[in-house]
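For reference, the structures are reproduced in the following blocks.
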Structure I
């Protein structure tokens with residue numbers, strides 16, 4: 001019998017897009033982030049993608065001191081693969097964004113593959129009242145927000161991470177980002193197996209139409225052949241639709257409260273684990289199997305959980 005395909009579920013627990021007023025379930029404190037990550041792992045996530053927040057205001061916080069409490073707690077309670085963001089928040093400098101990866105030397109870190117507009121201001125049409133002053137400004141200011149990751153920035157992040165044995169979740173928000181990744185692949189600064197996370201539905205990036213998903217898949221196949229593992233994330237209401245498309249096309253999936261606050265129309269997800277459970281049901285209904293953390297490590301060529309600095 002043919003081997004059943006293993007599917008990696010990544011789970012992004014809190015991010016830097018959504019604000020505390022949007023959902024009471026968005027993890028803010030170190031304990032909440034740790035609990036959300038461990039719950040996601042128990043539900044079937046092989047990888048947890050992590051940001052930090054100010055525990056009082058919920059504002060994104062990329063200091064190593066903000067990450068340390070929940071990183072140690074997650075490692076104590078779970079064997080899940082930890083993926084630390086190098087994206088942080090678009091309002092941060094590259095050095096700020098890179099500090100947690102440089103400090104804790106995780107198995108995986110995220111890396112946005114280009115400079116882009118990153119619009120969040122349209123969320124003001126939906127959310128009118130906010131608990132904290134920073135929330136409205138965070139959304140309004142994105143009308144002129146550019147997330148900066150130049151070729152020099154990307155090369156620097158690659159060199160720091162690779163020097164510590166960290167591999168990358170390459171976040172590609174448009175076709176050009178795949179070509180940028182190919183440029184670094186050709187230069188030998190990244191090596192397979194690559195973990196390519198194509199992102200759909202962010203204002204400023206590619207949309208979430210089925211043709212957009214198919215186009216990114218075709219382009220990645222042409223550029224990287226069998227040297228990569230493909231995963232997708234759909235923003236907001238597109239989350240599970242895009243996940244289902246990926247599964248049908250041989251890919252992996254990312255869910256979590258960073259990417260969507262919902263578990264269905266009009267129903268807030270009470271945790272990232274709730275979304276992982278939906279993704280797991282999709283996977284298993286197709287006769288596929290959910291990859292364990294160790295299977296994901298093997299698929300992606302990761303250094304192992306004992307080689308990190310937390």
Structure II
């Protein structure tokens with residue numbers, strides 16, 4: 001039987017590595033440029049339309065937000081996949097906004113992430129599960145998060161918007177609580193951003209909203225009230241909540257994000273042996289609900305992106321394809 005042409009396209013974003021988990025937690029967490037490229041290609045082939053990218057120091061896996069670190073793999077991923085590339089401006093909560101925005105400013109991607117408010121970010125509960133670390137920085141990274149505020153002030157947000165807007169980069173607005181939705185509405189009311197707003201609601205990070213089904217529904221209702229038809233809704237669930245939250249979004253007309261940035265797992269006690277494993281799992285959920293996976297070009301259309309030829313993979317200030 002032929003699949004209905006009316007099946008709804010669902011965008012899968014895959015966040016390959018992030019800055020929360022550390023290399024000792026999973027041998028499958030990509031760290032080196034070669035690993036980033038291989039993971040990106042595999043996730044794209046599995047059905048991810050958008051690849052959300054962070055960089056790490058290849059020697060010890062520490063988060064690295066220098067444009068040079070991104071330059072070691074971003075152009076290759078762009079050349080080897082048709083996926084939309086989404087460069088983080090969140091970086092690591094331990095970095096300044098000036099550090100965090102530099103890769104997006106350099107490469108002018110189709111999408112950059114943008115955190116929509118300051119928050120406590122507690123990573124220290126992971127010390128209950130992980131006790132042995134290969135690198136000294138890993139334990140410190142977790143232990144000191146009991147006094148960590150991830151700063152995203154109104155000034156910081158405005159700085160990222162103004163830095164990236166001129167090149168036509170649009171944003172994945174990461175909202176960890178209802179207040180962040182109201183912050184986004186503030187910038188929309190000021191005319192600093194234009195719809196469609198790609199809203200990534202984040203569930204299950206200590207310091208943000210929880211991952212209960214009521215929390216997911218509440219964030220959706222709030223976004224509906226604030227933005228009406230002017231937004232595209234996506235979700236990510238942290239840790240064990242990943243697939244349950246994704247299923248709720250897909251069933252309710254939304255889009256999904258998976259990847260080893262958000263969860264290391266493919267099931268209870270089972271490490272995901274790569275990002276493509278999680279993409280395949282969420283694809284089964286989407287198709288089981290009678291929807292289909294969006295292609296990169298469908299994602300570009302849904303999100304009104306500038307297109308892959310209007311990026312600067314050389315990092316020199318020249319748009320790809322320009323004379």
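To which of I, II does the computed value 0.90 (FRET efficiency 1/(1 + (r/R0)^6) of positions 83 and 179 (r between Cβ atoms, R0 = 35 Å, to 0.05)) belong? The structure behind it is I. Taking mean count of other Cβ atoms within 10 Å over residues 251-258 as the criterion, the largest value within structures I, II is that of I.
Tell me which structure, out of I, II, gives 0.90 once FRET efficiency 1/(1 + (r/R0)^6) of positions 59 and 235 (r between Cβ atoms, R0 = 30 Å, to 0.05) is calculated. Here the read-out was taken from I.
The numbers here are math on the coordinates, done by the rules we state, and not lab data. This one's a predicted model, so the numbers in the text were calculated from it and none came from an experiment. Cβ atoms are built from the backbone, for glycine too; each structure is taken alone.
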